1. Thinking of I, II, which structure, once mean projected area of the Cα convex hull in nm² is computed, gives back 23.4?
2. Have a look at I, II and say which one yields -8500 for helix-only ellipticity at 222 nm (-39500 (n - 2.57) for each DSSP H run of 4 or more, over all residues; to 500), as calculated.
3. 1.08 is what came out when Rg/Rh (Cα atoms, Kirkwood Rh), for residues 42-105 alone was calculated for one structure; which of I, II is it?
Structure I
Amino acid sequence: MLGGGLVIGAGAVAWWNRPRAAPAQPAHRPTPGQSRYGHGVMPPEHLGPLSLDARTLPPPPDPQAGPVTRRYSVAIVDQRIGVSTDRLFDAWTFEGSVPGPIFRANEGDQLEITLHNRTAHAHNLHFHGRHEIEADGWEPVPPGGEAVYRLTAGPFGVHPYHCDFTPSEDHIANGLYGLLIVDPPTHRPPAREVALVLGGFDVDADGRSDLFAWNGVAGFYAKYPIKVPAGERVRVYLANLVTDQPLASFHLHAEVFEVYRNGTGVIPDERTDVLSLGPAERAIVEFRLSNRGRYMFHPHQRQMAEHGAMGWFAAV
């Protein structure tokens with residue numbers, strides 16, 4: 001029984017399920033680029049369901065025992081990218097994509113990353129987490145130049161990386177960011193793993209983001225839900241790289257998740273359905289979707305959700 005004496009039972013029809021008269025005016029039809037799910041932005045038409053796999057699916061953990069040296073070569077390049085059905089963005093990128101490549105290592109591994117600056121602007125590379133001060137990455141790498149960063153991966157967790165050249169928020173907002181996943185000595189339990197990095201795009205050049213996207217494309221996971229096995233553990237490496245908003249969040253519909261703040265622990269910090277993240281904050285969240293169906297996710301900031309950052313998990 002609800003307030004006012006309304007009884008909801010097997011033979012009752014709730015008011016929100018009662019038949020309604022046809023509207024006097026024709027129903028609203030989504031304009032091109034809009035979705036039926038209350039979301040006003042959709043991805044470029046040329047993208048298919050597998051187009052963001054490299055950004056969505058992290059490399060698998062490496063069972064290699066003992067520290068190893070992992071070498072990477074990364075180029076900063078200017079790249080015009082499609083961020084929605086009808087919007088292009090002149091991005092600064094690591095390896096041509098926003099976000100950049102997902103790096104993965106075990107705690108204690110040695111990382112050697114050679115950065116090539118193939119643009120007309122000075123840039124650099126800065127990792128969050130703990131590392132040798134010589135590898136902190138604040139020095140500019142001039143156009144056409146290169147630099148080598150040598151650091152020890154740690155602590156275990158999820159750490160963003162980005163260009164940190166002044167003004168750093170401009171370089172991040174233009175697309176120069178990505179994730180480093182560092183696995184603990186005893187790896188986490190098996191799970192279906194997903195990376196979700198929230199970014200903003202100032203497509204009208206007014207100084208503030210007006211499109212928002214998980215993994216660089218607005219509306220992608222609204223059109224192409226992330227498929228996960230029903231009942232199995234899902235692990236999301238989550239980060240907020242929106243620099244011109246004081247706060248963003250991650251909300252999962254119809255389920256709760258366990259939160260590992262920064263991923264630096266193996267015992268959950270809390271269980272919730274909304275997680276708030278300031279700029280560059282990150283977390284690992286884990287959950288199981290017991291029933292087959294679609295589970296919506298989005299920031300609980302309306303502007304972000306309605307301008308590109310709404311998506312679905314599809315439990316199959």
Structure II
Amino acid sequence: MAEILLSLTIIGVVAAITLPSLTGNINERTWNTQRKALYARFSQALSLMPNLNGYGTLHAAGTSTDEDGSVTSVDAEDDAAMAFLTEGLTKVLKTTNLCDYDALEDCGIPDTITAMNGDVLSNFTTSYNTLVAFNSMFDGTYNASNADGTTTSYTYSQLDTKAAAFETANGESILVYYNPNCVADMQETGWHYTQPKMCANFVYDLNGNKGPNTVGKDIGFITALYPSDPVVVAPLPMASNAGSSAQTEAGALCKKQDSEARLPNRDELSAMFYNRTLLGIASGGFWSGSVISSGESGTAWNQNFNTGYRRPGTRSSSLNVRCVRR
């Protein structure tokens with residue numbers, strides 16, 4: 001009997017040690033499968049839409065002058081994100097519920113989210129229910145200190161838009177940030193802001209309020225850039241930077257961090273900037289894997305997370321490296 005009790009005790013201890021790890025691995029595989037399936041459905045649906053911009057009405061409060069010269073006030077109006085859903089996305093993607101910006105929780109959007117860096121984003125449905133609240137650099141100024149003691153200001157501004165949300169037929173909860181004035185890829189050769197390229201940014205929760213409500217697990221993002229022939233990306237970033245290096249060495253840093261990791265392409269990196277709140281990345285310049293010209297003296301695209309600008313940089317220069325998994 002003593003031997004049996006000892007054996008059961010050992011089995012219990014081993015189970016207590018291994019079960020959490022086993023359960024975590026199962027959950028991660030499940031989330032990864034769901035994430036890929038959701039991305040496939042969104043990619044197909046968005047490709048069926050004639051365009052991703054121009055939905056709804058968006059204007060700030062102001063005044064208008066009538067023919068007789070009288071001036072009347074005009075209230076602010078913003079139904080852009082909801083119009084994008086009702087007039088566009090829901091026609092190509094099965095949904096079960098739509099929620100306005102002041103009732104996001106009714107679509108299962110959690111009120112508390114843990115960012116990838118461990119920050120707790122409290123009151124998420126009320127504190128982050130507009131595009132600018134989610135990422136201040138859609139209407140903000142960053143003052144950069146130069147080596148000579150001067151300051152350079154980088155300012156980007158656009159009209160704010162209220163978020164909307166919906167639930168899919170598969171039970172996912174989706175938060176939508178929308179830019180009705182998004183523009184096409186202009187094939188720029190110099191630095192430019194990437195904010196105008198974003199048409200729609202979707203923050204998904206694969207299992208609603210069930211938890212753990214953590215970015216990189218059940219919560220992630222899908223971003224659609226460019227209004228026609230959209231590029232749809234859903235990078236799964238690593239939890240931390242791989243370090244800093246020349247762009248030519250950055251890929252090796254990713255492989256060292258994780259055998260399945262790689263450098264994000266320039267649109268994936270821009271999506272990570274749009275979602276910097278979820279990742280906990282407030283600043284820094286990061287290399288992409290999108291090469292413009294080869295060789296150490298060649299150039300590649302990098303993304304600045306302080307300002308939102310994308311620019312070509314010499315590949316031998318050192319910048320931060322944040323890798324993504326396939």
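1. Values: I: 19.8; II: 23.4.
Computed on structure II.
2. Label of the source structure: II.
3. Only structure I yields this read-out.
Bear in mind that the values in this text are calculations on the coordinates, not laboratory data. Everything numeric here is computed off the predicted structure, so don't read it as measured data.
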